[in-house]
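Listed next: structures, encoded as structure tokens.
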Structure P
Amino acid sequence: MTGLLLVFAAGISGYLFFRHFRLPVPGVLGSLCFAAALNLAGFYPEFPLRYLVWFSNIVIGTYVGQKVTRTSVRFLRDLPVPALTISAGMLAISLTGGTLLYFMSDLSPVTAFLGSTAGGISEMALLSMSLGADVASVTLLQVFRLLAAILATPVFCRKWTAWHEGRTQGALSRVCPLPADIGDIGDDDLPPSPGRNRPSARGYAILAAAALAGGFTGYRLHLPVGILTGAMFTVSAMNLAGKEQPPLPGGLRTAAQIGIGIIIAANITTDTLRQFTTMAGPVILITLAMLAGSLSLGFLLHRMTGWNYPTCLLSTSLGGLSQMSIISEEMGADPLKVSILQTVRLVTILMVFPLLMTFLFG
């Protein structure tokens with residue numbers, strides 16, 4: 001119990017440190033850095049992470065689901081082309097990264113391709129077991145890719161947005177002071193009105209029951225990131241049916257962010273770093289190439305849709321669905337669009353890659 005409290009104390013300290021110095025995504029990155037330092041120092045206790053995973057996914061799924069309203073779904077008719085573009089682009093990035101890694105390392109073809117795939121850590125680990133790949137190497141590569149995306153995407157997103165706003169400030173001031181993408185304004189941006197989303201114990205109980213039921217259903221149906229997507233679909237269905245819901249407390253979202261940082265930090269060990277040093281050069285180069293490819297895909301999505309840069313860059317990021325969904329709130333992106341497009345990306349990878357790997361190397 002003492003060790004568990006120590007991990008959470010490290011995560012909360014990291015969040016407070018990052019928030020104090022105005023560093024990006026303090027909930028995820030702050031807790032990740034401090035908890036990872038604790039893990040590398042050898043003080044990380046053994047405790048079941050699955051409960052923390054369930055909690056974080058339920059909260060994030062609920063938060064994103066509450067963003068689905070009858071007015072926000074109007075953009076869904078524009079999603080097929082962006083979704084198809086992202087799916088094809090992510091497959092191309094994954095195949096290119098796998099090919100380069102295979103020729104630049106001593107890894108087997110299956111291990112190289114699964115390690116470079118823009119999928120989830122747990123999903124790729126399970127797939128590597130079934131296809132006979134090196135599970136440790138696949139997990140190592142996936143952890144590094146996820147960390148690189150989580151660390152690099154928010155920084156680049158903030159820098160690029162600031163540069164773009166400074167470059168167009170003169171032109172916008174001459175035309176109109178309104179935001180370029182009014183459709184991205186969410187419920188949190190509207191002024192409060194009397195009686196709007198008035199919290200009540202009954203409302204919170206219904207919301208919690210719906211989110212838990214949806215998360216359990218998604219988990220049992222083995223949906224991609226089933227707990228998150230199940231909770232998201234159930235809560236959004238309630239929203240669309242006109243059921244008034246209380247707002248999700250901000251402290252609960254912060255707790256979910258800290259939980260995600262702690263979960264990722266559990267995969268960063270001295271053994272992980274030791275294994276990484278044997279192929280650090282190729283992995284870093286390939287990860288940079290894949291990051292460049294995902295950023296290019298984000299720019300293409302912006303040209304196609306006109307959505308703001310944070311939404312486009314996070315929708316095409318190599319990070320995980322839950323991580324990008326929660327980071328989107330910090331970066332000023334539309335969490336609903338990011339979640340849907342990241343889900344499409346993950347589903348496409350999970351549907352296509354097993355068949356492709358079996359066909360090529362089975």
Structure Q
Amino acid sequence: MNKTVSFAALALLAGCAFSPNPAKRNTALPAGTAPIRSAGAIEVVVELPAPPGNLAVAADGTVFFTFHPEAAPREHLARVLPDGGYALFPDAGWQGEREDGPFFVTPLALRIDARGWLWVLDHGDYGSEPASLTAFDTATGELRHRFVFPDDVAGSGSMLNDFVVDSARDVIYVADPSPFEFDPALIVYDIATQTARRVLENHTSVLAVDQHVVVQGRFMKAFGLPLQIDVDSIALSADGEQLYYGPLAGAVLYRVPTAALRDPALDDDALAAQVVEHGPKPITDGIVADSAGNVYLTAIEADALAISNAAGELSVLARDPELLAWPDGLSLPPDEAYLYATCSELHHVIGEDLDALGGFAPFRIVRVPLR
């Protein structure tokens with residue numbers, strides 16, 4: 001895609017009015033599909049003054065979360081306290097710019113690995129600052145690992161949005177929708193060698209399709225154009241053998257063998273040949289896989305959490321317009337007893353007056369029992 005032409009088109013069309021086209025709506029999850037769990041089964045974990053971004057739940061039940069960077073928070077990363085409050089993590093020093101050490105710019109995605117390290121992915125304000133991966137000991141807050149992505153992997157215009165950690169192989173897979181660079185891709189990061197490379201760049205599986213996203217009656221747009229975010233959702237199978245992923249605006253959940261992603265000898269065509277369609281999906285943000293082969297997905301337009309089973313068949317886990325308003329990040333703790341979700345309410349954030357955001361509080365982290 002010619003980037004100069006693309007930015008010019010954005011500028012010309014920014015003032016144009018659009019209405020959602022019914023023929024361009026996602027139909028993967030039919031309206032009226034009965035949920036497995038009633039709305040009464042949804043439990044509120046914590047109420048927050050600002051929209052949460054993503055989360056990760058430790059084996060001991062501690063919930064770590066980011067405040068969503070699109071809401072311009074002053075605080076970035078925290079953990080939920082037993083009394084229902086929250087405390088900054090690892091400390092206050094990481095929450096803003098400082099000269100005596102690294103700090104968070106726009107952290108969004110979180111994952112906890114088998115060592116008990118909390119990994120934090122920071123897209124560096126769309127690559128205007130260096131994007132980074134940082135790991136902390138969840139028990140002590142001690143810094144364990146830090147990697148700053150080079151410009152040729154995540155430069156200006158990128159947005160390292162979400163990721164998964166394969167602890168057994170010491171590899172991290174990252175989704176970059178590249179909203180301003182227009183080159184969406186997956187990124188493979190080798191923890192041991194601290195090297196990263198882009199794969200499947202501009203492949204069909206990472207590209208958004210022409211779908212009109214409507215959340216709680218609001219037609220989602222950016223720069224006056226329909227919001228169509230590229231590869232965003234990403235999950236790893238329990239055995240680490242398969243990576244599931246797809247664009248936010250898309251009707252297909254894809255999967256690819258991770259062995260192929262890790263093989264630098266495969267050229268673009270050989271790698272692309274191993275990508276398959278797993279099944280249909282709604283408009284999604286976060287996804288996560290369990291040990292039974294299910295992939296849980298947020299269903300943004302349906303105020304719901306959905307399940308894609310091992311055969312790729314969709315069902316609805318839970319639905320509620322208040323408690324599941326724009327469900328964003330998902331986390332499945334090791335015991336898989338609950339599915340946790342952040343509800344970021346981004347339809348009140350994107351393109352909206354942030355000074356009015358407090359009127360939609362409280363914002364929530366919730367969980368749904370799976371047993």
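Please treat every number below as a calculation from the coordinates, not as lab data. Computed from a prediction, not measured in an experiment: that's the story for all the values here. Cβ atoms are built from the backbone, for glycine too; each structure is taken alone.
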Subject >> Among P, Q, which structure scores highest (criterion: Kirkwood radius over Cα pairs in Å) >> reply: P
**OP:** State the single structure among P, Q that was used to calculate distance in nm of label points 7 Å out along Cα→Cβ at positions 57 and 321, giving 2.7.
**Re:** Q
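Comparing structures P, Q by FRET efficiency 1/(1 + (r/R0)^6) of positions 33 and 249 (r between Cβ atoms, R0 = 25 Å, to 0.05), which one has the largest value? Please report the intermediate quantities before stating the final value.
Numbers: P: 0.50; Q: 0.80.
Top value of FRET efficiency 1/(1 + (r/R0)^6) of positions 33 and 249 (r between Cβ atoms, R0 = 25 Å, to 0.05) goes to structure Q.
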Original post:
Ranked by mean count of other Cβ atoms within 10 Å over residues 49-56, which of P, Q sits at the highest value?
Top reply: Q
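Taking mean projected area of the Cα convex hull in nm², for residues 137-224 alone from the coordinates of each of P, Q, which one would give 8.6?
Working: P: 10.8; Q: 8.6.
This value belongs to structure Q.
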Original post:
With relative contact order in percent (Cα under 8 Å, 6 or more apart) computed per structure, which member of P, Q shows the largest figure?
Top reply: P
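If helix-only ellipticity at 222 nm (-39500 (n - 2.57) for each DSSP H run of 4 or more, over all residues; to 500) comes out at -24000 when worked out from the coordinates, which of P, Q was used?
The read-out was computed on structure P.
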